[in-house]
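Structures incoming, each one as structure tokens.
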Structure 1
Amino acid sequence: MKPLQVFLGILTACGGFVDIGELVFAAQGGSHFGYKLLWPVAVGALGIIVYAEMCGRVAAVAKKPVFSSIRETVGLGTGLVTLAASQLLNILTCAAEVGGVAIALRLLLDAPYGAMVLAGIAVLIVCLWVLSFDWIERLFGCGGLFMLVFLGAAVWLGPDWGETGKGLLPQVPDVGGKDLILYAYFAASTRREA
């Protein structure tokens, strides 16, 4: 059973790493600036890998959750602010996910957006109510792998690999005013989890 659990953990991590909100956001940034915003994705991915590794090591060595270690180190007040900020980020991420699901359902079913938001919330509540944690992990982790279709589509469309490689190097495009502020916003927000 161990290899299957490791495999499902990897599937869940891949499925949960890239979300629909991020895909829509990245597509919008790419439509404005082309490949010049690939470098924040690479930096963010590296950052989240290092952060997850550090949290895992802290939890393993301390034999307690990372939040408990933070609370003991910086005090209860600062620990509660950290916890509240983390929960707010989780709520906002969940709202973005439901919005992304609603957009996909609206495009698929040609239905009103508001109704699809309610349908997405209802399905999420039913899944949380009925399924065990293991099945939630399997269902959404494996479902998240469907986003690999975007990777396949990107390769199939034949991007300019030279420009793709240049986009992995940090750069500031030759724009000014509002476009420079917009570029900075997209660069800072591309990997908001990192």
Structure 2
Amino acid sequence: MSASTAVPTASWAIDPVHSSIGFGVKHLGVSTYRGSFTGASGTITTADGAVTAIDGTIAIDSILTTDAKLTGHLLAADFFDAATYPEARFISTSVTAGADDQLAIAGNLTLRGVTLPLTLTGEIVGHVVDPYGNTKLGVSARGQIDRTAFGITWNAPLANGALALAEKVTLTLEVQAAAQDAAA
């Protein structure tokens, strides 16, 4: 989308089927393990041609990995403790537009009952009317958290003195949302 194309004013519902909420963490110091969540929901608000607010939730039990045993461990108390904390939520406090549809999205992330500030760097990917007449919006964003600050402290020491998992986790969001009102 070009910077000269204004985003329609609307409230947009996040589409979990066409959105991807991913994470990556260094494993054993030699590779990055990636997983994702499928249970995204929430809204993106636009006005005056720009994104003005984002409120998103993910269902922790929607985590996808390539191994059932790993998925079970991530859902357990060592990591996400999904039985106690079934959701994570991000609520923006400000969205600042830059050149070429770039966004600085400041907000608060709540994970495992801990709420901390998080700034995401993103962009408006575009908006379009789909073949069924629905107006869709794409937003992409990236950020990084320290998992230990949210109480996700499990680790295992390696023979070389390093740890099995890095503390920094990269978040990657590719979100598609559908306009919910006539302004779009």
Structure 3
Amino acid sequence: MKSLLVVPIDPAPLESFGMLKRELEQSFGLPVSLVSASTIDTTPAYDASRNQYYSSFLLSALVKQYPTHEGKLLGITKTDLYVPVLTYVFGEAQLNGMAAIVSSYRLDDALYGLPPNRGIFEDRLMKEAVHELGHTFGLLHCRQFDCVMHSSTAVEEIDLKSVHFCPLCRSALPNLRKV
């Protein structure tokens, strides 16, 4: 059976897995399971000059770790991610591919000097997970500001959008369920 496999990339915010599992199953209509522990070595992805991890490397390592999985892979980490042309990224995905990765690092209000808010944190994590997985199903960034597929460059933009697909993106999704 095709499924969605959530893989913790140490450290990972696993305390939010139950909420994330429900949202992903509802959004994509796939069974979701969690790998209890990952053996992905993050050391080669670390850039000491940036104090961040190269998301493309981790995405590639994720696919190499589970090459025979029949479905989608979602790596989740608490580490700060980047791609060379950007200061940071919330996540990255293979367009029409097998895998996506999401970082919770910049989703926590505590990073911005605010009191931690678990509800806001979980909402942001859900939105970014659905967004990145949407790319694996072939969805591009959407112009609708409240669509989960709208591009976000700051947490305030994540907060403005919904966890749901707009009607146009939703209509494209069933045709892409070739997991």
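A few remarks follow.
- Identity of the structure behind 26 (criterion: relative contact order in percent (Cα under 8 Å, 6 or more apart), calculated), options 1, 2, 3: 2
- Cα extents along the principal axes in Å from the coordinates reads 43, 37, 31; which among 1, 2, 3: 3
- For the set 1, 2, 3, ranking by mean count of other Cβ atoms within 10 Å over residues 74-81 places 3 highest.
- Structure responsible for 32, 12, 6, with semi-axes √(5λ) of the Cα gyration tensor in Å, for residues 42-89 alone calculated and labels 1, 2, 3 on offer: 2
- Which of 1, 2, 3 yields -1000 [helix-only ellipticity at 222 nm (-39500 (n - 2.57) for each DSSP H run of 4 or more, over all residues; to 500), calculated]: 2
- Identity of the structure behind 2.3 (criterion: distance in nm of label points 7 Å out along Cα→Cβ at positions 50 and 138, calculated), options 1, 2, 3: 2
No lab work stands behind these numbers, since they all come straight from the coordinates. For clarity, every value in this text was computed on a predicted model and none was experimentally measured. Cβ atoms are built from the backbone, for glycine too; each structure is taken alone.
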